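A.B. asks: The data blocks that follow each hold one structure.
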Structure P
Amino acid sequence: MRISQLDKEIQDAVLGNCSTIISFRVGPNDAPIIGRAIDHNPKNLQELGLGQARTLFNGKPTDALLIQTTVPDLSTGYFEGNKRNTAANFARTPKDVEYALNVLQRQDWARRGGW
């Protein structure tokens, strides 16, 4: 969810109740909103590098503070196994999905006497 997708009143409530905001790179719709909240240039928020963030701590802008996170060295080679496991445990056929989505139509049909 992007902050720009919320109503202005909700945006103000969310950001107004945050004493600490950490913003990683954001898109053009969110940059002006977050930029105002942390008193930082929106364009710079769009151009942050990988793992970089701008912050507001304790309700005070910290314009000079640029955070750099570390990129973990993660093990690889699990994708195919995870994909098989997900398909085996969670995938449904299109027919099953349609059946589940049409529950209200089936209930209405049954109430009207079916065949």
Structure Q
Amino acid sequence: MEEQVKLLAHEVRNVVISECETAKFYTITGDSSPDISHKNQMAVLLRYVTVDREKRLVQIQERFIGYFHVTDGTATGICNVIESVLFQELSLESKYLTGPAYDGATTERPS
């Protein structure tokens, strides 16, 4: 059963990445907090716009990518996790990242 869930999760992630690449431009949201074992976990979401020309439909998509362990809670540490996820693991292009979204936390806010 666990293997089937992993396969489905992988397929869903592939569809999300494909949609994001088709949309071209995207933004990310990252929010971290400790889990039950007191390890800092960051939820990463992608936001992009899909266009269905036949139906004349434009939709903003926000898709959960996953939880990722954060060992360094500084701005640099969070940035390293995001870069690793987006550009290495998911192979998205950095030139199409239009900007971050954040929840107002001082660590994530640009100075």
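Just so it is clear, none of the values below were taken in a lab; they were calculated from the coordinates. Because the structure is predicted, anything quoted here is derived from the model rather than measured. Cβ atoms are built from the backbone, for glycine too; each structure is taken alone.
A.B. asks: Rank structures P, Q by distance in nm of label points 7 Å out along Cα→Cβ at positions 45 and 101 and report only the one at the top, that is, the highest.
C.D. replies: P
A.B. asks: Tell me which of P, Q gives 3.8 when you compute distance in nm of label points 7 Å out along Cα→Cβ at positions 29 and 93.
C.D. replies: P
A.B. asks: Related question: Name the one structure among P, Q that helix-only ellipticity at 222 nm (-39500 (n - 2.57) for each DSSP H run of 4 or more, over all residues; to 500) of -12000 was derived from.
C.D. replies: Comparing all candidates, it corresponds to P.
A.B. asks: So, one more: If relative contact order in percent (Cα under 8 Å, 6 or more apart) is calculated from each of P, Q, which structure is the one that comes out at 26?
C.D. replies: Label of the source structure: Q.
A.B. asks: Compute mean count of other Cβ atoms within 10 Å over residues 13-20 for each of P, Q and report the one that scores greatest.
C.D. replies: Greatest value across P, Q: structure Q.
A.B. asks: Continuing with the same structure: Given structures P, Q, which gives the highest value for percent of Cα pairs over 19 Å apart?
C.D. replies: Top value of percent of Cα pairs over 19 Å apart goes to structure P.
A.B. asks: Of the structures labelled P, Q, which one yields 1.44 when Cα Rg over 2.2 N^0.38 Å, for residues 5-52 alone is computed from its coordinates?
C.D. replies: Q
A.B. asks: Here distance in nm of label points 7 Å out along Cα→Cβ at positions 21 and 37 was calculated and came to 3.3; which of the structures P, Q was it taken from?
C.D. replies: Working through the options, I get structure Q.
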